[in-house]
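In what follows, structures are represented as structure tokens.
What follows is calculated from the coordinates using simple rules that are stated; it is not laboratory data. This is a predicted model, so every value here is computed, not measured. Cβ atoms are built from the backbone, for glycine too; each structure is taken alone.
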Structure P
Amino acid sequence: MEKAIFHLALNVTDLKKACDFYGDLLGAEQGRSTESWVDFNFFGHQLSLHIGIPLSSEYTGKVDGTAVPMPHFGVILPINMWKRLAEKLKTANIEFIIPPSLRFKGQPGEQYTMFFLDPFGNPIELKGFLQMDEVFNT
């Protein structure tokens, strides 16, 4: 099967701030842009950020007993990438909804996770797996 990539378009209120956050902090490579939107290679997927009113979210999701914002988006990373990014975000004093942590230890689908907001309130979850082929294990 050919590999597919995901496309997600979100609203932000400031493209420069978005470029600083997604490009400089998260390491996404900037692609095409105009005065009203910018594309990023977000870990191999296309993230388009447009000037507008960001989506609203509510803390209705439950992750290990912690309320998390819904909707949210993110990416699943190999554990070494996840750990490097977790350290970078901690060093940048990002305020975490769920700090970098391990969940489902010793169970199928064991994973590392962290939740935080971008500067516009868009919720992001980044997951890390020791074995990427275990992402869909139950």
Structure Q
Amino acid sequence: MKRIILSGLIAGAILFTLCYGGLYIGIRLFPVLFMDYNNPLFNSDGNRDVFFYMHAFIISFALSWFWDRFKGLFQGHFVLRGLEFGFVYAMVSLLPVMWITFSSLDITFFMVLSWFLYGFFQAVIAGTLFAKLNP
């Protein structure tokens, strides 16, 4: 349990830095891609903003548990294990969630695709870290 928590914390801190840093840079470099977020659907009164920022840690702990449970199924170099882990997560979790999200909300395909790729990127980074920290 200690390795799950420790690797989850490390992955959470790294994902937080990479993802929110990347979001900041992305908005600055490609503002047109983020214009769709000027939508009442995404406006918040600020009460729940902390949940948005906790996301990197929540997903890191969940993925850390998943890694610890199924790490024996992923073979090869740690980078390949991380890629396979990210792919499995994307197919089992992200694809169904993005499918229902796109079918039920008035959002663009490119928005959903960016969320899918973002989640895949997070899982690959986390899987690669877990393959090193908790082989």
- Among P, Q, structure where mean count of other Cβ atoms within 10 Å over residues 28-35 as derived comes to 9.8: Q
- Task: Out of P, Q, choose the structure whose coordinates give helix-only ellipticity at 222 nm (-39500 (n - 2.57) for each DSSP H run of 4 or more, over all residues; to 500) equal to -24500 when calculated.
- Result: Q
- Comparing mean count of other Cβ atoms within 10 Å over residues 108-115 across P, Q, which is largest? P
- Message: Ranked on FRET efficiency 1/(1 + (r/R0)^6) of positions 36 and 76 (r between Cβ atoms, R0 = 41 Å, to 0.05), which label among P, Q comes first with the largest value?
- Response: P
- Item | Label whose coordinates, when relative contact order in percent (Cα under 8 Å, 6 or more apart) is calculated, return 21 (choices P, Q) | P
- For FRET efficiency 1/(1 + (r/R0)^6) of positions 4 and 92 (r between Cβ atoms, R0 = 35 Å, to 0.05), which of P, Q scores largest? Q
